[in-house]
1. With semi-axes √(5λ) of the Cα gyration tensor in Å, for residues 405-452 alone coming out at 17, 11, 8, pick the structure among P, Q, R it was computed from.
2. semi-axes √(5λ) of the Cα gyration tensor in Å, for residues 69-148 alone was computed and gave 24, 17, 11; which structure, P, Q, R, did it come from?
3. Using FRET efficiency 1/(1 + (r/R0)^6) of positions 141 and 397 (r between Cβ atoms, R0 = 35 Å, to 0.05) as the calculated read-out, with 0.60 as its value, let me know the right label among P, Q, R.
4. Can you tell which of P, Q, R yields 47, 26, 21 when semi-axes √(5λ) of the Cα gyration tensor in Å is derived from it?
5. Taking helix-only ellipticity at 222 nm (-39500 (n - 2.57) for each DSSP H run of 4 or more, over all residues; to 500) from the coordinates of each of P, Q, R, which one would give -10500?
6. Please compute FRET efficiency 1/(1 + (r/R0)^6) of positions 37 and 205 (r between Cβ atoms, R0 = 35 Å, to 0.05) for structures P, Q, R and give me the label with the greatest value.
Structure P
Amino acid sequence: MISFDKKYLSFGIQIRSFRRLVPFFQSLSTFTIGAILVLISVYEYVLYTKNGLALAYNDARSHLDIGRRVVENLKPGIAQLGSVWLPLNHILMVPTIWNSFMWHSGLSGAIQSMAGFVVTALVIYAMLKELNVGLLGRLVGLGIFVANINILYLQSTAMTELLLLATMTMGVYELILWHKSDNILNLVKAAFWIMLATLTRYDGWFLLAYATGLVFIQTWRRYDIKRTEGVTVLFLTLAAWGIVLWLLWNLLIFKDAFYFAFGPFSAHTQQEQLKKAGVLVTQGNFLLSLKVYMYALFYNSYTYPIILAIIGAVGLWLDKKITQSVRIASTALLAPLFFNVLALYLGFSVLFVQGISGNTWFNVRYGIMLMPTIAVFIGYLVDRAKAYRLLIIGTLIFVLLFAFANRDAVTIDDARVGSSQKNVSQVSGYLKTAAANEKGFILISAASHDAIIFSSGLPMSRFIHEGTGSYWRSATTSPDHWAKWIVMRTYDNSDLTWKSVSKVPGFKYFHKVASYPFADVYELDAAHTTQLITSPILGKQK
């Protein structure tokens with residue numbers, strides 16, 4: 001049996017020499033660890049930006065465009081936050097997205113992801129401490145999270161995964177503290193962070209439901225039903241406030257509280273299209289849903305760490321030194337697993353794993369949502385399995401170094417060659433060349449071609465899209481009076497621009513000047529440009 005109490009390892013290195021490092025690591029404050037994490041975060045952002053990968057995801061460019069439209073648009077304003085994607089990420093962009101560098105570099109959105117990376121790592125460290133895990137286990141748990149290439153890549157993008165991880169992990173951490181101490185302040189903090197999670201991604205809605213069940217059960221075990229109802233209502237009053245606001249927002253702006261769920265741009269509508277195409281294969285098939293998500297999980301977190309995490313999870317659950325209430329609360333760490341499998345089964349979500357479901361990658365990054373959970377369980381295992389610490393740590397280092405050496409990140413594959421990307425450089429390059437030094441608006445559907453809008457480098461005020469109110473209505477009725485160029489997919493009625501203008505009389509004055517895999521470009525005939533409106537004239541719209 002290998003132990004830190006022995007003088008020598010089998011390969012001749014004194015274990016006691018490692019003890020000299022313990023005071024150093026113990027002296028590291030949260031601020032110091034946070035500063036190190038910030039340096040790592042900034043380095044990785046710069047690395048992926050230089051490699052051209054920070055903006056590879058179409059969704060990243062769309063998120064940035066949504067934030068930009070709030071402050072610079074033919075119809076700017078808070079209504080540009082839209083109805084489908086939850087608003088927190090875009091709201092946090094507003095203070096910086098007005099700056100064109102912050103917009104086009106992606107930094108305005110990446111800041112939230114980078115902050116989420118740092119916060120999540122620190123919470124993993126703190127959570128392990130609350131689970132009575134020693135210094136070595138805490139450092140290993142922290143390292144497992146920080147050394148994951150998929151995490152390092154996503155934290156360098158304007159995607160929402162890292163912001164969600166931060167809010168969810170903080171919520172679970174405070175929930176565990178409340179189960180441990182019964183301090184109502186911890187419950188209020190948990191409610192606050194879960195409320196932010198519900199405004200980030202719909203995964204947070206499931207965590208809210210799961211956490212509410214835990215709060216009810218825990219209070220019922222300690223008090224009577226009246227106290228249980230009171231505490232649960234207190235928790236929900238804050239934790240569910242984000243959902244209430246989102247429903248109210250959809251009701252006020254789109255006249256339907258559930259527009260985000262069943263509207264024309266909703267995930268439900270997209271899933272129906274996929275179902276008709278025969279590619280929504282997980283719906284109604286629980287085993288396939290579980291298999292697909294587990295593959296995504298393994299690709300994102302690697303096989304060996306997941307095996308160790310499972311062992312650690314079992315050990316934590318059986319650990320009588322940890323109170324039963326804390327062990328029950330720790331199951332909230334598994335909420336992303338329950339949610340994603342259920343969403344695939346019900347057909348609310350789609351995830352393609354190449355060779356398993358579909359011939360490409362799509363949304364495979366969802367598998368990263370359990371990374372904090374894996375880090376916590378491995379940190380716990382390292383602390384408790386004293387006899388196998390060196391073996392576990394050594395093999396983990398080997399696996400992670402191998403991944404780093406190969407830059408093995410499925411999220412990068414998804415962003416570069418999967419269905420989550422579109423190479424719109426040809427279309428956007430044409431617009432940049434043709435329209436940069438000429439006056440005139442570009443008519444385009446943001447729902448279909450946000451990546452083109454972003455990649456063109458042109459001001460947002462040059463584009464007439466669904467969110468421009470009277471400009472859109474006027475341009476789709478009389479395109480020859482409003483648009484110098486039209487970008488759309490010819491003969492595709494799912495493209496709102498084609499659907500709107502292909503049958504109106506003014507469209508006959510346009511001719512196709514460029515055709516690309518993702519969109520065609522039409523230009524107004526020179527003979528009909530005399531009556532073309534080339535500057536905003538409709539004033540401020542409500």
Structure Q
Amino acid sequence: MPTVREASFDLFREQGMTTMFGNPGSTELPMLADFPSDFRYVLGLQEAVVVGMADGYAQASGRTTVANLHTAPGVGNAMGAIFNAQANHSPLLITAGQQARAQITLQANLTNRDAIRMPHPLVKWSYEPARAEDVPLALAHGAHLAGLPPKGPVFVSLPMDDWYAEVDEADAREAITRRVDGRAVADPAAVRVLADRLDAAANPVMIAGPDIDASDAWQDAIALAERQRLPVWATPAPGGGRLGFPENHPNYRGVLPPAIGPVGQTLEGHDLILVVGSSVFPYYPYIPGPLLPDGAKLVAITSDPDEAARAPMGDALVADVKLTLAALLEDLPESTRPAPEPNQGPQEIPPSDPLNPSTVHTALAEVFPEDGIVVLESPTSTLALRNQMRLSRPGSYYFAAGGGLGFGLAASVGVQLAQPDRPVVCVIGEGSVQYAVSAFWSAVAYKTPITFLVVRNEEYGILKWFAEVEQVEGAPGLDLPKLDVAAIAEGYGIAAHRVKDRDEVRDALSRSIASSQPELVEVPVAPGMALF
């Protein structure tokens with residue numbers, strides 16, 4: 001009979017989960033013994049980096065991905081990254097070792113005393129099998145659940161002596177070979193009602209969210225906007241972990257502001273607001289105001305029942321975004337409304353001394369490859385990058401929808417491993433680097449040719465912006481002088497370039513993007529938020 005370990009790796013193999021991210025400890029070593037040659041183990045030097053890399057890989061590959069953590073301390077280290085993963089709807093099967101069963105009740109060293117509760121409420125499901133023989137079925141349960149809508153992380157705690165137990169071969173085979181498909185279209189009657197409402201509206205608008213990209217509905221969203229002459233806004237940046245619409249398209253209008261009052265003001269004049277693949281809405285900070293403009297109605301299409309249920313206004317269809325848009329297009333005629341005014345494109349940014357983030361991103365845009373990918377964690381320059389880059393291909397943008405720092409550096413490694421033929425540029429602030437700095441080691445160890453663009457403003461600029469909004473004065477800890485990220489990166493073996501003017505930025509980025517190794521470009525910029 002096969003062992004638990006043999007059956008579990010057969011399960012991973014059958015489900016296409018042969019790239020595993022981990023940070024092994026003593027409680028995980030039995031799982032990793034005689035590691036199969038057809039698997040790839042990607043080492044992270046800290047568990048938050050492990051989950052961040054797995055998060056990026058899962059999103060960019062579209063596959064449920066294994067993240068293997070050390071027992072309780074490792075799960076604790078990873079909690080912030082798990083928070084981001086659930087906000088990103090990333091399908092992760094997170095496993096962690098546990099003490100040997102004979103010592104759990106003794107609370108021997110490294111026992112996770114309440115393994116099932118520990119990762120709550122950040123996972124869809126948390127479990128520790130009652131018997132060793134149940135491990136393959138528990139892992140299968142978790143893998144399927146992680147990939148069902150709404151996708152997200154699950155957690156399975158695995159006692160370290162379970163791997164040597166034997167399992168019934170027939171039972172294991174049933175668990176290993178099962179397929180579970182969760183894509184569902186909305187009720188056809190509901191789709192027809194929405195089509196009638198959309199076609200009858202005088203001035204409708206579409207809000208494009210990240211699940212358009214995640215569900216491969218990019219072309220469907222474009223077809224809907226063009227057929228119905230819809231202006232298109234992107235969902236507010238804090239919750240927009242992926243792009244849902246090409247930002248160089250004539251119908252594209254920009255990124256919605258992230259607060260209640262400003263969203264309502266921005267959408268004034270529209271009588272029907274169609275939100276596709278987004279929560280309604282990822283608000284922050286709190287700026288009160290009417291949820292909707294006078295006379296406006298809202299309908300959301302989401303694969304997440306909780307997003308639909310918690311929305312403070314409007315109607316919702318809970319279904320697969322791509323399938324629902326395709327069904328909607330079948331019921332919609334070509335609109336006779338005039339087309340929206342054409343998108344004017346990026347605003348021209350004059351040279352500045354010192355450089356500002358907008359100038360840096362115009363230089364990046366000049367050398368950015370057509371098939372390039374941006375992984376972003378530079379909060380003060382997020383809007384500047386979106387406005388200057390106008391990214392317009394599916395799978396070209398990844399951002400931590402949860403807002404927790406530490407995602408960008410780690411996720412860029414996972415994204416590059418999932419998309420090895422596409423250039424990846426990680427745009428990041430020097431403060432954000434510190435939350436996942438050991439991801440530099442993984443980038444070098446696995447020869448991922450990432451360009452790290454460090455926008456160095458010597459402050460937590462986004463917090464200073466929030467301090468203004470919240471009318472907070474005299475807060476400590478908002479300045480970051482003397483953080484030399486280039487020197488840190490060099491210590492990990494990354495070629496680093498310090499540049500100070502626009503031409504140097506462009507040339508250094510051009511060389512780094514063309515390199516076959518990870519490289520870093522550090523640019524000092526003026527402090528403050530950049531919006532264009």
Structure R
Amino acid sequence: MRILGEMKPGYETVLTSEAQAFLESLHDKFEERRRTLLDERAVLQSRLDKGLVPGFREDTADIRAGKWVVGDTPPDLQDRRVEITGPTERKMMINALNSGARVFMADFEDANSPTWTNMVEGQLNLVDAIERRIEFKAENQKVYRLNEKVATLVVRPRGWHLLEGHVLVDEQPISASLFDFGLFVLHNARRLLNRGSGPYFYLPKLEGASEAKLWDDVFTYAEEYLKLDHGVIKATVLIETILGALEMEEILYVLRDHVVGLNAGRWDYIFSIIKKFRDHSTAVLPDRARVTMTVPFMRTYATRLVSVCHRRGAHAIGGMAAFIPSRRDAAVNSQAIAQVRDDKEREARDGFDGTWVAHPDLVPVAGEVFDRHLQARPHQKENAGTGQAVTAADMLGFQVPGAQVTEGGIRNNVQVSLRYLESWLAGTGAVAIFNLMEDAATAEIARAQIWQWIHYGVTLEDGRAVTPELVQTLAEEELEAVRAELPRAGDRLQQAFEIFRQVSLDDVLPDFLTTVAYSSLA
């Protein structure tokens with residue numbers, strides 16, 4: 001192993017010789033399989049580009065028809081009625097753990113900019129949080145510390161497609177998934193178990209059961225390596241790809257000793273639809289704001305997730321409420337909080353056992369809804385959902401009745417892309433933009449929609465066709481508007497604009513903007 005990143009003071013307590021040996025062993029055992037699975041993704045994408053319409057797998061029909069259930073859920077993951085998410089930055093972690101949410105998902109993935117500093121210091125912060133010694137002193141001298149009661153910690157490592165370029169094994173970058181998982185489980189599994197909790201994870205971006213099986217084998221290997229009981233590592237899987245959604249039951253089955261639930265990762269799910277069906281005209285979506293959880297295909301996705309989870313004894317966790325309350329505009333808050341409450345009411349009625357929020361001020365809003373529905377119960381797994389049979393065709397019908405593409409939709413997507421990329425390049429991966437907490441998933445939707453609308457020459461509601469020239473003109477106007485508001489961004493904003501053009505205007509849609517932009521990070 002060769003570490004290319006700067007070894008600042010304290011980093012040696014994370015990247016110990018024991019940790020390096022463990023990471024090397026994970027790489028040696030699983031890297032070839034990881035690469036094979038990514039190759040299989042590419043092969044399937046080429047088939048989709050040629051018109052393949054996927055469906056439920058015929059070779060796993062016996063799994064879907066079987067009477068199995070997942071393993072036991074630990075006591076501190078039984079009640080998940082409100083979960084809060086955020087990066088592993090010290091102040092945000094303290095606020096999230098203190099927020100009153102039942103679970104805090106510490107995010108190394110979409111809410112994080114994967115600078116070397118963020119990745120290593122994030123691991124240091126997690127150790128400090130588990131040991132309850134984490135503190136943050138603000139410029140105004142206010143000191144942030146943990147409350148007596150804090151949320152249960154769950155960690156989201158980066159997805160299988162990402163690399164940690166600052167660490168080489170045999171001169172190859174190590175898998176970012178294995179790097180994030182390996183360091184956390186090595187340093188903290190025993191710490192957590194000794195405190196009555198355990199090493200818990202959220203698994204992102206899975207495109208099917210074979211990718212989930214790789215995680216299951218990684219968990220089993222880590223348990224054996226670290227002399228832990230089989231099954232103490234627990235995971236919740238984000239169903240945030242359309243191909244993963246078609247294999248929900250198979251994902252639960254292959255992870256059944258380790259899995260405790262599925263989460264409706266709504267934003268990445270929309271992005272996945274655009275990306276996977278980039279050459280299918282039936283998947284052209286309208287303005288991002290119009291693709292809500294009430295449109296038919298999103299309703300199908302959500303209600304099927306509940307029924308699958310509860311049939312198999314797993315938790316069903318709802319989607320993100322991304323609103324960031326304004327300190328200045330009470331009218332904006334009132335309207336947005338009403339929308340958040342409606343969204344959470346729908347999830348609770350549909351049978352979800354809990355939900356996600358992005359800001360501590362939304363914890364009581366979502367909590368009030370789920371408290372009313374759950375009362376003293378920790379979950380509602382007895383709720384079997386709608387009971388309606390769902391076909392693959394139901395999940396692949398992407399029409400949004402009455403919705404259109406507008407110039408405002410293009411401009412908003414450009415602004416979100418530029419503002420997010422500028423912050424991401426500066427080392428911040430969760431960004432408040434127009435009173436919404438935007439992360440990599442929403443930026444992916446924004447830039448992918450622009451590519452899709454150009455690709456199909458979509459007609460705006462005013463009759464104009466979306467062309468590269470139109471988008472370039474609007475994007476340059478929005479660039480100047482952002483530049484006027486963020487004059488200190490300077491060259492970084494221009495760099496964000498160049499990346500935006502590459503991931504939105506190239507002939508071929510890049511799979512992920514973060515992989516394109518990663519080489520620009522420190």
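All of the numbers you see were taken from the coordinates with simple rules; none came from a lab. The structure presented is a predicted model; accordingly, all values stated were derived computationally and were not measured. Cβ atoms are built from the backbone, for glycine too; each structure is taken alone.
1. Corresponding structure: Q.
2. Source structure: R.
3. Among P, Q, R, the structure yielding 0.60 for FRET efficiency 1/(1 + (r/R0)^6) of positions 141 and 397 (r between Cβ atoms, R0 = 35 Å, to 0.05) is Q.
4. P
5. Structure Q accounts for this read-out.
6. R
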